[in-house]
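Pasting the structures here.
Laboratory data are not the source of any read-out in this text; all were calculated from the coordinates shown. These numbers were taken from a predicted model, which means no experiment stands behind them. Cβ atoms are built from the backbone, for glycine too; each structure is taken alone.
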Structure P
Amino acid sequence: MNKKSNNFIDYLESIAVLIGTVIGAGILGLPYLVVKAGLTIALINFVLVCSGIIILSLYFAKIVLKSNEDHQLAGYAGIYFGRTGRNLLGFFLIAEIYGALLAYMVGEGQVLSSFFRGSSTTYSILFYVVFSVMIYFGLNLIKRFELLMTFFMFIVVIFITLISSSHFNLTNFAPFDLSNLLLPYGATLFAFSGASAVPQMRKILIGNEKKLFSAILCGYSLIFVIYFLFAVIVAGATGIFTTEIATIGLGKVLGPEALMLANLFAFFTMGTSFLTLGLALKQTFEYDYKFGKNLSWLLTVIVPLAMFLYVKKDFIEILNFFGAVAGGLVGIMIILMFFKSKRTERKAETVSAKSYLIGVILIIMFVSGIVYTLLSG
């Protein structure tokens, strides 16, 4: 295989890692929120949050490309804000990823239980054991798995859209109500968040790093299309029967064949995200805190298990809280890092007025979401 072919495959794999990281438990909660908040409110949240996350990811990509060392988010915060910044962002990031891994455990258990029958707790733990072992073996295994599963996800989304479209009814959506404006925000932010994939994408694109920005834009464009089609079509088809994990309700409305297909989709979307986010957290401990490989892996996988056994909550509650609060705090720190990184460069590359304004608007959005979630929770 020639170098050009290798570069193209690496490019596809980098996009697959982003998609695999982002599309997980979050997508399964979106139809439920579309039904509750209404189509217009949900679309506003999709557009604003996705746009904000793309900008955030591009900011972070610029930070990543300036360093010749391997870091995750916390490590880059250490470069620009010292040990205090590293520990602060590390805490926010670790909390966000732990929340995501918990959501995937809860969701996978419910999906597998509806598919095979039996205890959802047992299936959650079985999923946890198998996928935790895969995290241990690292990026080379995961990136191949992600590429295969991303292709599978596209096929399944197409089939779900086709079989659901005949049941689609606009009356299944709640009427426009401005008081619901922030109702889908936390879970939507959770669903689109994926900055932790950027360092992994950069590693895959070694020697061709200039493609990183394009890969981010391409990946998020595909993610937006998948989310929009899945959330709107499924919500429009299932209406009041939409469940917090949308594929379960979809299967009950459309029959056993749809249940099988939808639950396969749910299993692989959450599974791929568990792998990539788990790897990102393991790398945070290993690269940024200089823990050994085995200890980093253990810290990555043991806390979600403890949370699952002792403090687990409802699926949508997990998405909303960790998305809005932990995800919002991580977003704010990335913006501040970007501002600081530009100020450390030559004068011609200081923060432009436009970039500064966009960053401030994003910070206001994140702060508003945090306050709303804490007060409404």
Structure Q
Amino acid sequence: MPIQYPDYRNCIANLACSLLKHYGITPPNATLPMADELLKACPAKHIVVLLLDGMGMSNMEKHLSPDGFFRKHLIAPYSSTFPPTTVAATTAILSGMTPNQSGWLGWVGYFPQVDRNIVYYWNVDNDTGERMTDCNVPYTYLPYRNLPERIGETGPAAYARLPFLPPYQPGNPPSFDTFLRDVESLCQKEERSYIYAYWDEPDHLMHENGVDGEEVGRLMRSLEKRTAEMASRLKDTLLIITADHGHINNHNVEIMDYPDIAECLVRLPSIELRAANLFVKPGMEKQLESAFAKHFPDEFILLTKEQVLFQQLFGTGENHPLFEGMLGDYLAIGISDIGIAHNAPEHKGNHAGFTPEEMTIPLIAVKC
């Protein structure tokens, strides 16, 4: 497969920075020129950012018509973060920071403060399943202020809508129609407003089914149709539609099936299955490198921590003070269709690697 690196002058963090600048807030990174032009050319009382999880450019091109609502209103493709995954990329659109700046790196982060691999969103030890009860580890050590909070302080009303957070009930998410009606109702208020609206599809279905099936196509066409119907009813609104990453078909290999790799490791990998963060026992570096070259000559790029930092894979700008301590000695990045797992569910579709399909996302905009 071809390799695609993130473009930190043309990525989802830059979109957030354009929004911050639009509301008079100094952004932490460069803005996105095409978003700056859009915000200037299309003044509106309400700005809505609708993020459809996993709807990368390749997935749109596979399942949606060029004449359909999404592709017809495409401004341009642009870049996710590295890794191209929800934790890293949605934190970027919520903060304007790249992963090296926020410390929100992927599904699982190694936190040296507690010496555990922690699932960011769940606050549980990924290796044992134990819930962390003393504190919410990610938010304790890596707090950040999001765009709705910051924009709300400048005068406009600002809202975040996610199906698993209030006003919705935990464990009882709304339908997509209900979700969009709620967004629409916010746009009917007289106040100026900014609305961030996150929806967890088509990511969930593509994890389960892979990226090719007709069920995925039906879902994406439904998301497109419902969004177009909402847009037709909006007034004085700039609707921006994007994604956090794309998806490819994927299968996992079990790291314990490769004892010459597993015996080198201090702890189980973290970050992502396609961006495996590896802490290595002293003196076993050469064995790890040889074992990876033997078993995965064309499936992964294996980089040292020094190479990762030099190449600024997780972003440019000043690193978060805790960032380097969260990185292992090596990072194994997927460039084929394989993820490295340990007792993980088998995902038929996945992301977080170095392919264009994972890295390239759409910027779609409609002035309503």
Structure R
Amino acid sequence: MTPRERICAAMDLKPVDKIPLMCQMSIGHMQIQLKCSPADFWHDVDVFAGGLAAMREAYDFDGILVSLHGHDPHWKEHIRSRRIAAEFEEIVWKNGDTTQHVFDDLPRHIPSRAPDTVLLSEFDLQFLPTALTYIPVSQGLHFHIDQNHPYDIFHILKKKVGASYSLHGEITSPFDYYLDLFGYENGLLGLIEEPEKAHAILAHFTKLIASCAEGMCDTGIDAVKLSSPFAGSTFISPEFYGTFVLPYERALARAVRAKGIAIYTHTCGSINDRLELMFDAEVNGIECLDPYPLGDVELQDAFTRIGKKGFIKGNIDSVNILLNGTANEVLEDARLRIEIGKKNGGFILSTACSIAPRVDRNHIQLLRTAVDRWG
């Protein structure tokens, strides 16, 4: 089987010749390994695509996850000044904003004017966006989607890696857009105080995200990752998950699957109390399943409970095993997960969450060793 065939078969719960291997990587980890300009890596579609392809080759992964799309090909024209400091590369934009691109993590964006606090009770629905113009990456950090070039990176990577490797896109849950708009505290209170308004906003973003995902599917990718990091039990209850997350992620899953493309949910942290519920979203699979102590999922228990509802992608601890463990511990942990995955089927070996920035590249390369030895 080709690597792409292997990934697709596992997602479809079909037999594979060996356990597929595909990890998602943090921006910081890739920048450290590639030793490239962090500003170029973030903004330049050719640099980003080249980096993704190079990292796949370095770790012999069976596929590539594209976490950012919609790069502006004219981004350099918006720069007022650019300098490299000891801890970051700084860009001052013509609109007065500043972005500090650190070498081992996500950028820090500093707007020229502090954003206004938005309260759900005062928000006018007519000001909701009419198109999906950004990705809410993390804690107020946005990656802007160029409306004229939303899917360039997929076409570039298709040319770079051909049809042998699986290519996955990424969308973000409507719940994340909602929290990004109102903030965590105000957003969560709004679910209680004005649920109907919250539902209207979630439904609106769902339509925008679905349209974006459908366009992504038309580029010929194999799967879409639905990033939903705030849907774990340390953030919202199963009841609120079922009310404010599940219906909208189900709508996205239906839109993607109608295109004949697989979709899987990524939720960080503790999800043991909602494992079965997550598949009510009609996704093909789930990933992360953080093990103790980062989360609360045991891999075999997850397989037992999920059955043949879908595939599992995970669940190596990127911090306690890959970052802080020894080479022997990495191999033994991977062996145990491979044995469970082989027995149950529908398994892709991966880190639970992203490869942490400072993980030794030799530890990641041991995962291929483990697959070749036991997978």
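Assorted remarks:
- Computed 2.6 for distance in nm of label points 7 Å out along Cα→Cβ at positions 317 and 333 - originating structure among P, Q, R: P
- In this comparison of P, Q, R, the computed figure -12500 for helix-only ellipticity at 222 nm (-39500 (n - 2.57) for each DSSP H run of 4 or more, over all residues; to 500) is attributed to R.
- Ranking P, Q, R by mean count of other Cβ atoms within 10 Å over residues 85-92, the structure that comes out highest: Q
- Distance in nm of label points 7 Å out along Cα→Cβ at positions 37 and 277 derived as 3.7 - corresponding label from P, Q, R: Q
- Entry that produces 29 once relative contact order in percent (Cα under 8 Å, 6 or more apart) is calculated, selected from P, Q, R: Q
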